[in-house]
Structure I
Amino acid sequence: MASRGPGWNNATTATPSPVKHVSLDQAHTCAALESGAVKCWGDAEYGAIGSGDNDDLGNQPGEMPPPDVNLGGSVVALAVGQLFNCALMQNNAVRCWGYNTHGSLGYGHTNHIGDEPGEMPPPFLF
């Protein structure tokens, strides 16, 4: 267990995998870990955090660290947009999830992905 130190009320948490990259928009944040996993928290509307529901994560005690986002493999790079995300997978495929009203995920439809059970991992885009 590692102490977060001053400013974190001396809370303790399990030592996580080293973070490779953090990306955020105005309402949610995602971290790509060295292990290839992704963790997202914040506003879950439209499936932005890929949790299979619209329940915000990280705004209540005990919710952090968040669970891994089910992407079906290891992530090499991650991009976060306004309530949507895209991940470059280790096999060079791309998976996107979250807000899709304007087709921002690129799947040829306007259904949000990640806000309902069974939608994750999202389909491969490329």
Structure II
Amino acid sequence: MTYIINPWVFYFLSTIDALRVALIVFTVIFAIIYTGTVLFTIFEVEDLDKLGNNFTRWAKRGLITLLVSIILIIVLPSKQTMLEMVTASYLTTENIDKAATTGKDMVDYITEKIVEMKGAEGA
């Protein structure tokens, strides 16, 4: 059987919402921990120069991770949007013309069979 749309597409589309929720939870938890750690370090450590490059490097990496997470949340489409995109990719004028032609042929065939059946009953 040849599928028009691969069934695996629907599986992956159903995981999009779970992935989005997990990413939001991760980002919120990470933001709270990151902000708390940075604020604690700034206000409680008396000599920030002693921390040196390790703190600065750690703070930059944390900030980059947080920004990437936020960008992913914004860019990652919802399940509904993904379904619309898949539908739009298969909905072409060529496919609509084929469906219209096939539909018309089907109606003509059914009409012929009904006429034949009526003629057979009357004989």
Structure III
Amino acid sequence: MARLPFKSLFCQRFGCSPAEYEEKAFRKCLFWHARLLAPAIRVIDRDFFREEFKLIGYLGEAEAAREATADLMEYSLLNRGRGRFWQTGFKLRVSGQKASQMVFQLFQEAADAETEASAQTGEGQAGQQSPSR
């Protein structure tokens, strides 16, 4: 069975269209106080959350937790770099921990569902076998 990208898993889980994915994932991954301030900040400085939206986009393309982890690690390194005082000092950014938890949860749910479907298919085929005499 083909793996679904994170964006598809997210949209299935949270009932949104692929066009709504970035905004909804962005809001879900923000620190709580940043959720309150983000709309005003985006009016003042449209590019303030540019790196956060890049991360959300990269996560959306990931087809496995390992890919997403690499993107999250890169984002973490970026936040330790210089030039992002407001994002790091006041945590006006996406929480890498929240994003990571969501990624692992959704990929795990997908893996569990696939395992269950495989088991049911195997049971159904086993029950349909005719006895040989």
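Every number in this text was worked out from the coordinates using simple rules, so none of it is lab data. The structure displayed is predicted, hence computed values, not measured ones. Cβ atoms are built from the backbone, for glycine too; each structure is taken alone.
I have 1.3 for distance in nm of label points 7 Å out along Cα→Cβ at positions 41 and 89, calculated from one of the structures I, II, III. Which structure is it?
III
Here helix-only ellipticity at 222 nm (-39500 (n - 2.57) for each DSSP H run of 4 or more, over all residues; to 500) has been calculated and equals -23500, so which of I, II, III was it run on?
III
Assuming 33 is relative contact order in percent (Cα under 8 Å, 6 or more apart) as calculated from a single structure, say which of I, II, III it is.
III
Can you spot which of I, II, III the value 48, 29, 24 was calculated from, given it is Cα extents along the principal axes in Å?
I
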